[in-house]
Structure P
Amino acid sequence: VEHPELGRLYRTGDYGVWRPAGYIEFQGRKDQQVKIRGYRVELGEIEGRLLAHEFIKNAVVMEQRDDRNHAFLCAYYVPDGEEVTSEELRIYLQRELPNYMVPSYYIELEKIPLSPNGKVNRRELPMPNVEQQMELKYEEARNETEQKLTEIWKEVLGVERIGIHDHFFELGGNSILMVQIRTRISREMGIDLNLRDFLQHYTIAKLSERIEEGVDTQAAIVYPEL
């Protein structure tokens, strides 16, 4: 592109901000910014955190979609000689990043696929087996509280099978469905969970533990039907 003042420019797909001092501040790749759970996420920031791990040689994070068209993050990584599990990486990133930026799935690769010009070939990155991963971590309700929460989640989320370790947002949850679930819990269990409790305890197992710790049942609020 021939610019009247700046001369020849190239459409690279990058974001930038022109500063009064006369320089362009790099804001990241256009194709590296995605929206997950209502938040705009810079994939490069997650990749940078993974590369900072002492046992990671290379890493790429990509937005993927399941068969219900729900977006999720998947991390692809190449270990640096040492064995590192997906659960170890998940715990590591949970300490470094906000919850919505922590990938849901992790796939170990021998090498990151590259295009002829040396860039990451994202089309060659394998799609995670979502159903298999959910099957591996599936666990049924172990007590009455978990059983009741499971029934509520199934009805509100419209999902036939939910394990106590399944992530609310990975099941297709959003802010509106969160309000509906909190309403049902308040009405049917006499327990009022505040928003922070729900966001910090986003699985049935975690939520049940929080309730068993002793949420103030006297402060339950009866919400109107949505």
Structure Q
Amino acid sequence: MIKVGIVGGTGYTGVELLRLVAQHPEMKLSVITSRKEAGLRVADLFPSLRGHVDIAFSDPARVMSLIDCELVFFATPNGVAMEQVRELLEAGVRVIDLAADFRLKDVAEWESWYAMTHACPDLVEGAVYGLPEVNRDSIRSANLVANPGCYPTAVQLGFLPLVETGVVDLNHLVADVKSGASGAGRKAEVPLLLAEAGDNFKAYGVPGHRHLPEIRQGLRMGAGHEVGLTFVPHL
């Protein structure tokens, strides 16, 4: 059994990850952290996991408990994984970051879009972009996997077959994309309330969305050169 740890298990991404790990025949959840819910049993917060997960949330400051794992997932906001990943990798732990810390190969571009200084830029080049349809073989042996964003996954899987076969104009690609409100995460904000978002529809991030450079990077690798892309997300 693979001993698994999850950092940040109370958001939408974290609970879905919990469900997948709990049902996986070759994985055993050993540690799950949450600063706010430390000490609370996982099944008490998520009743659907009763009988499947029998441990409590741990304080994320206890990094040593994660070192005992074989695989650690970071289901955390951007900027969290890069602060802890080096110690885990040096201990031989494999890491999958579900946020954006290691997606972009150009560190300066990442820092510009995410408005923070990267804590371990030397590890970025060795991270494998976790889109299995493209990098399946590399993912198998990777020590650090950068999980793709939602929009980048959809747009790349839609465009890449067309890009690689040369049946589209690479100078004028248009990605008109839509996401549910849950894509914004589990936080109380007025625009995300059901009464506000239900039966509503709007474009956002039109001047520039942080998933744009990630999409361009993937399409550029598929095409072998820069592509022209108009990317407009909607919620």
Structure R
Amino acid sequence: MWLTCLRFVLLLWFPGVLHAQSAALPCPAPTLNGGYFVPEHETYAHETKLTYACENGHKPVVEGWWATSTCQNGKWSHEPQCIDEKACLPPAVPNAKYIEKKKGWYEEGNIIRITCNQGYQYKASDATAECRNGTWSPTPVCEKSTDACGEPPEIPHAVIIHEEYQELFDLSAHVQYECEDGYTADGGDRGKVIVCSSGTWSEGPTCRSASSSRQTRPQVMG
């Protein structure tokens, strides 16, 4: 009996596996101006890895003098491309952000503006970087601000609302605590706002059980 059930399960399972394999699309050969790749085929099966390099005066659109790209269901993990050797790849700037170009690289002479993340400030006055001969110069550095505050203190029976988790907060940043159901903060409210001032948070709330915070009226002796 169990053999019959096993055959039935396999009949249901194998078509699903075969369908999943056949659903993965192949990739067409990339158009690689100024470079070459191996192996050379007109199409490449799903998960096939392609290796390419660029001719003199060009470089891959990713780090290194050679690069690999993998066919993933009809698309390459990155489109193989050879760019001018004087162009720049996106810079890695810790604790900062900038607007990235859709094509994934920058022509020589392009200038980008770096914005430090909350709680960080420029180490020097430079806030921009220029692509010069394949490198960024200068590269702004974002360091922790002396006035920034770390993560707000943990308060028993409370959570922080309306804020995503982050490690640093700018000067004058506000966060709001709210006590869990059945608890109240000082003054009888559910929540309290604290402020970052010169690297220190203002005092947070104390969440007390609502039942324990009620005062018992003294009995009058007759």
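Laboratory data are not the source of any read-out in this text; all were calculated from the coordinates shown. Predicted, not measured: the structure shown is a model, and the values here were computed from it. Cβ atoms are built from the backbone, for glycine too; each structure is taken alone.
Out of P, Q, R, which one gives 195 for volume of the Cα convex hull per residue in Å³ as computed from the coordinates?
On the way: P: 195; Q: 147; R: 227.
Only structure P yields this read-out.
Work out distance in nm of label points 7 Å out along Cα→Cβ at positions 91 and 211 for each of structures P, Q, R, then name the structure with the largest result.
Working: P: 2.7; Q: 3.3; R: 6.0.
Greatest value across P, Q, R: structure R.
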